[in-house]
Structure I
Amino acid sequence: MNRPPRYVLLVLLVLLAAHGFGPSALRAEVVRAEILERAPFADGRVFGAAGAYERLRGRLFVEVDPDAPANATIHDLKRAPRNARGRVECWTDFFLLAPADPRKGNGRLLHDVNNRGNMLALWTFNRGAERTNAPSTAAHAGDGFLMRLGYAVLWCGWNGEVVDDGTHRLLTGLPIAIGENGGTISGPAHLEFCTAEKVFSRAFSWSPWGVSAAFPPADSDPAKATLTMRPSRDEPATAIPPTDWAFGRWENEALVPDPTSLYVKAGFRPGWLYDLVYTAKEPRVTGLGMAAMRDCVSFFRNGEKESGGAPNPLAGAIDKTIVFGISQSGRLIHHFLHDGLNTDEAGRAVFDGALIHVAGAGKGMFNFRFRMTTEYGTQHEGNLSGSEFFPLAPLPQTDPVTGETGDTLARARASGHAPKIIFTQTSTEYWNRAASLLHTDVAGNTDLDLPKDVRLYLVAGAQHLGGGENTPGNCRQPRNNLDDRGPILRAMLVNLDRWVSDDTPPPPSRYPRIDDGTLIDPIAFRGQFPKIPGVDLPEKHYVPRRLDFGPRFLSEGIPDILPPKVSEPFRALVPAVDADGNEIAGIRLPEVAVPLGTYTGWNLRAKDLGADGALGGLEGMFLPFAATAEERSQTGDPREAIRERYPTRADYLARLTDAALALKRDGFLLDEDVVAILSAAAERSAKEPWPTD
């Protein structure tokens, strides 16, 4: 590997056994570290009592004992090649931001689980931070929230699908499983394709976040595979003859052979679902990525001075660790805990607390053969991905259809290493990610009583990734502009830190419930939602199906049936709304409690994408109120106008202030976010033509 001269290369032998330094003493942990870069962060800026920070970038090399109990749930691990010591090798990139003097930190390590190789913690918690995968400048620090609190922030690779695209995504190197006689393993694979525009080819597992490294076919002859198309999952499929498609990509008006791209001679119909079933080869040991993450964090938490003489830069400075993840990363955390990986090979807990944001009720394909970790289910797409599978809730439950019993935290509890968990959801997760199944029975009839070490909060009216560009994309209405991501998560991190540090409990959970009428079925929702002119209501929401991938899927991670057999769905519910269409339960940010419009976590697909009444991705929408009674009378809008609600600007701001202060008192906003929200509201209201106060 060619590296720029400015990089400082240190190759360290890191022996982490409790006794001795010989190879026989190694326990599936970091055995070598390359620190490729070590430099000041944010131009040497001083962050309060924590002082200046430094950044370290490098690569850790891990050896895993395939026979250790801590690794028993990692599928295909025993089929991975072993080195001379009988260990399985892998590597992971890492990036660390920490006080230059670790003693000035707060004793906390925050691990941000990367999302498809991307770092999200600074962009999420530090107000105004520029998004990047290589934080170095003051612009990347934003207001320095995490640094002002003294956190060491760590990222590492876990996802073997991530490819280097020049944006510094975090990579990990996972071995390929081999057959019993040393031969190549092959087996069935299934991929779903759905495009928002007419194209003639699409890379396997393409997404707006980048292309994932898919499994190549064992034979690229289309006659050895099948391809079908359908307008929606509930409608019959049409087979596409092998003469009308190919493994390839369309470039410069020509077909270029490519084993991990799909070419369709007629072009993909926008919004339609295409199912490719083929025989794949060379499966990665996907679940090993979670063990690499575990051992990376354990190294920085527990490692002391190593045999090569170079110390762990955080040695002796970390008392507690917190893991954070958004969306896919949050699902990864839930799956990590489900598979019992929060205990390292030395028998130590890895994470004390977990903040899981917008993961719905999902886990994922993070430990299965020939399955892609980027896949997840929504109302229209990904219904066969299997991202929601029983058990769904973090407490014991029974599936009345299959007779199965389970608890997503059973293994973590059995080890004594279940972390304290905060789940945060937005409205989108109830509509398009089945979030209700995290706290109801699978039939959607009864509320579950969450354990004392779990909190769950709905951010009412918010959408999957917070406020953003006000563009409809593949949806009918403009995007929801509610900024829930920073304010709520900053408060939640502070609450979680106190919880794991001195057992100070966070605020009671706030989420919609069946027993108080705030969690309902979509038919009841359509009867509640105001009849706003020009706004169509969703006819569908995401209802995960029970999927049968074959008898070896859950026990060995091997899918024998693809696409999976589909049986009775689980029953997911959605939040009830008030007369304005705003959700009643959950954390109602000041903008929702004192609204200028209706905030939803759902949006409908653009009409030219077919599947009428289907949901459009993970976006919500904002439907502003009329300014005056006269204006709403002209349009027929049943919602009160802004001037009817708030006769003066001062009245609006006073009510907004009361709502913000109430959230602060309840532990859902920090002082600095109250100030920011009220300042933004004052600036926004100044643009409104209110009568003279």
Structure II
Amino acid sequence: MRPAAISPSRALLANPIVQLFWQCDSSGPESSGPVQVLGWGRKRSGLQAQVIARKQNLEYRLLEDGFVRSLGREDPALSVVVDDEGIYYDALQPSRLERLIATPLKEAERQRAQQIVGLWQQLNVSKYNAAPEYSRPLPESYVLVVDQVAGDASIAFGQADARSFQLMLEAALAENPHSTVILKVHPDAFTRAKAGHFDLATLQHPRLQIIAENCHPGRLLESAQRVYTVTSQMGFEALIWGKPVRCFGMPFYAGWGVTEDQLAAPERRRMLVRNLPAGACRDQLVHAALVSYSRYMDPETHKPTELETVMQLLALQRQQWLWNHALGDVYALGFSAWKRPILKDFLFGAKLHCCNKASQVPEGATLLIWGVKPLPQSLQRQIKKVIRIEDGFLRSSGLGADLIRPLSWVLDDVGMYYDASKPSRLERILAEQEFTDTQLAAAAELRTTIVAERISKYNLIGGEWRPGCVLADPAATQRVVLVPGQVETDASIRTGATTITTNLVLLQQARLLEPTSWLVFKPHPDVVAGLRSQDVALDEYRQYCDEIVLAGDSSQMLEQVDAVHTMTSLLGFEALLRGKQVFCHGMPFYAGWGLTTDAYANERRGRQRSLDELVAAALVVYPTYVSAQSHRFSSAQRIVAELKTWKRNGPSVMPFWRRCLRVVLRLWVATGIRKNA
């Protein structure tokens, strides 16, 4: 049984990543027993933890945020460093990181360190990642000088002070007479109103350029000829980018012969370097700091994971954050109260304003609106941009009409995928985008997982279904055709159907084309659940089909059929994923690309696409995914894993009190109370 941890800080023990890793390294050969005392770096809790541990003869661990922490600065940490001797930024005392840096690497470790360097540059990650790239032109030749927040613990513990920053800037100007010197102000000066070490108003020099805005460090580091720092982590990141680094303090990466140091390294570091056969190198710094010293948590499973996984996830999150950030101010019109918190997650990065009335939307705004609702007349000429939002194709385990939180939405700034009368962003992706072999391999893997795990849009659970013809005769070879019902008032019928716009006519047409097949009709789940009205009595459908299935699992049913006839139902797309023949009597997004038998043509479509290209477009590139666990952007593959667990635990349903409220409101409207009031 795990012993209780002792910490001077309750907040520390409430931190999810601390809960996961507080016993890190307690079972190693150097450990004398379970770790019971925790503290945070050189803050009060860290100092108290060491005192408690020494008095009670217990092992302790000091923790700090890791070097690849999170998307936003306020997000929970995805990495933490664990130290049983000191803490990495305290050059006055030994730390576990120093011993790790001084440990020679095995060949596999060296190769991994080099792969991490390449991946870091490719993905362009940093400690914090919710910041735009610096977008203005950069000088052809420049050196980068990095400021820090005044009073930061790493400065004093790194044997530096405010004077160190003045010396650093003076040296950068003197040592690079033919280059521009860029002074990068710390982002906390903008996001947290912190002070730096320079009075920007008094800095005057013809070769000095100041970047006083919150921006991601990647582009600045990549193009710099040299980087000057006191103790900032940006110096370490500059080494990863392969840049010469000049240090005016003693950060953890200085004193090993990899940087040019203004200060003499502590004697213990010099001894450690002398004991290394070939001295220290960047690979040892990278592997020690990012692999051996750090621990990583998957934000969606809350389980330990690897650095590379966290880097890939942060790169994906940052890509979506940048798209949202570029939108600036976004005015969401007419969204219900329960959707607004969800909007904040899906639009993280943009400045979201929720409005109830069109008059609250300013001229020249970017407007966010649900589905294909027409724009209010007053807004049609004054809107800069319209973004339409709808449920994605891997949504939830439970019905959207039951107000179950979605895991995917699509945000379309061109049209909407189910409106075949106009182009959409999905249509343009399919018409224009070229997919790499890597993307297609990922799409094929995703498709295989979806089919194997029986994942669908809503992931409802039904009994194992077998066609009536098979139950009657297991040896029967009759063709089985599924006709999925749709909500006839749904927007996809209004904008994507053609001459066939009702379930009854669709069923009649399917029977006409499949006179000898076993025809199965499955009403829409919203209709079965009573959340949408039924258009005709079931007896009318029975005249044209052999079987009606009310509660079947659509994914399991698709395994038992040979073909699907549909107007615009997503079930047609799910049938394609499972290799089934699909007849389209309307123009859904997956029609017109050579994968379906289409009753109608669309002149904007016609390019032949493979199934994996369709999957890559519709399930990977087009939607936005947000994890229900982390409330941050995720990938299709990860969302499928969440849906698998969610479905196994049972689909969510609307709470009883909300169902009662809905009934009351419907009765209220039906009896005309609102009108009379």
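Looking across I, II, the calculation of distance in nm of label points 7 Å out along Cα→Cβ at positions 156 and 380 that yields 3.9 traces back to I.
Here helix-only ellipticity at 222 nm (-39500 (n - 2.57) for each DSSP H run of 4 or more, over all residues; to 500) was derived from just one of the structures I, II, and that gives -5000; the source is I.
Given 0.20 as the derived value for FRET efficiency 1/(1 + (r/R0)^6) of positions 196 and 580 (r between Cβ atoms, R0 = 25 Å, to 0.05), which of the supplied structures I, II does it correspond to? The read-out comes from structure I.
Looking across I, II, the calculation of mean count of other Cβ atoms within 10 Å over residues 404-411 that yields 21.0 traces back to II. Supply the structure label, taken from I, II, corresponding to Rg/Rh (Cα atoms, Kirkwood Rh) with the calculated value 0.97. The read-out comes from structure I.
Bear in mind that the values in this text are calculations on the coordinates, not laboratory data. Here the structure is a predicted model, which means the values were calculated and not measured. Cβ atoms are built from the backbone, for glycine too; each structure is taken alone.
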